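Below you'll find a set of structures to go through.
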Structure 1
Amino acid sequence: MKINGVERQFFDYRARGAASTQIVDDGTIAPTASGGSFPFTPRESEKCLEYMWNTHYANLIGEFGFKDAFNLTYKDKNHPKAWFDVDYLGIDQGPILLMIQNHESELIWKVMKKNPYIIAGLKKAGFSGGWLNDVR
């Protein structure tokens, strides 16, 4: 499909992002990405979720919350204004709720820091410093 004279390729359900071998970015946005980033970028994540909620509510929000993804660039005869997924994925809803809770209370991090398997795995992977120095 050509957009503004540039040939673009769109994908259905697949992983997106940057890797060492390729960049897969067709403009599809998943609300779980900003929700899952909440502890790291609370203001930006909240603004992003708020924008999606207020601007695209009719197409992006349903009885179970945010739908899986959307793409404002992709338009065709079936999607004349933009593409919005019709599916909800529980695995997408979870990180949004967990990371907002984690931002508010650090509950997830507190539990994680007590788990010897997580601690051992992080150390085996070469992580050090920060709170890892405070655990035995």
Structure 2
Amino acid sequence: MIKDIIKKRIHTSRTPVSKESNQLVQDIADILNAEVLSVKSGSEVLTWVIPEYWHVKKGVLKRLNGEVIADFSENPLYLWTNSINFQGIISKEELSKHIFTDELRPSIIPYHYKQGFSIKADNWGFSLPYNVWSNMNDSGKF
């Protein structure tokens, strides 16, 4: 049963306060025949303040020519947890401030979780395999 849940939820958002997390908790509660307690965002629980609910409508990074580099709907690890809204055209230099990679594991999409447990996120970004980012050697706009 647990393997089935993992297979079902493997490509869902990993933020702690989201529709996907609620569904995962309910799946586990159903197996354990347990009751799920709900706590509102902003509530203090032990040493943690529950972050705001995060719902992604769209999270896409693409070049001006329309080529998609990263898409949350393809893999939720592409978009930083609790990213704030952003839409616009920026330079690669500016984009570099919003990219997370792992040079030691160049083919994986690293999980950026630093905003995951913050009460109020104030940044946005994408995680990319290092090989993808390092091969984006043009100075174009995104």
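For the reader, a short list of remarks on this structure follows.
- With Kirkwood radius over Cα pairs in Å derived as 16.7, matching label from 1, 2: 2
- Among 1, 2, structure where Rg and Dmax of the Cα atoms in Å, for residues 33-80 alone as derived comes to 12.4, 39: 1
- Entry that produces -6000 once helix-only ellipticity at 222 nm (-39500 (n - 2.57) for each DSSP H run of 4 or more, over all residues; to 500) is calculated, selected from 1, 2: 2
- With respect to distance in nm of label points 7 Å out along Cα→Cβ at positions 1 and 105, the largest value across structures 1, 2 is given by 1.
- Taking distance in nm of label points 7 Å out along Cα→Cβ at positions 41 and 65 as the criterion, the top-ranked structure out of 1, 2 is 2, with the highest value.
- Value 13.0, calculated as mean count of other Cβ atoms within 10 Å over residues 25-32, assigned to which of 1, 2: 2
- Comparing relative contact order in percent (Cα under 8 Å, 6 or more apart) across structures 1, 2, the highest figure comes from 2.
Any read-out appearing in this document is the output of simple, stated calculations on the displayed coordinates, not a laboratory observation. This one's a predicted model, so the numbers in the text were calculated from it and none came from an experiment. Cβ atoms are built from the backbone, for glycine too; each structure is taken alone.
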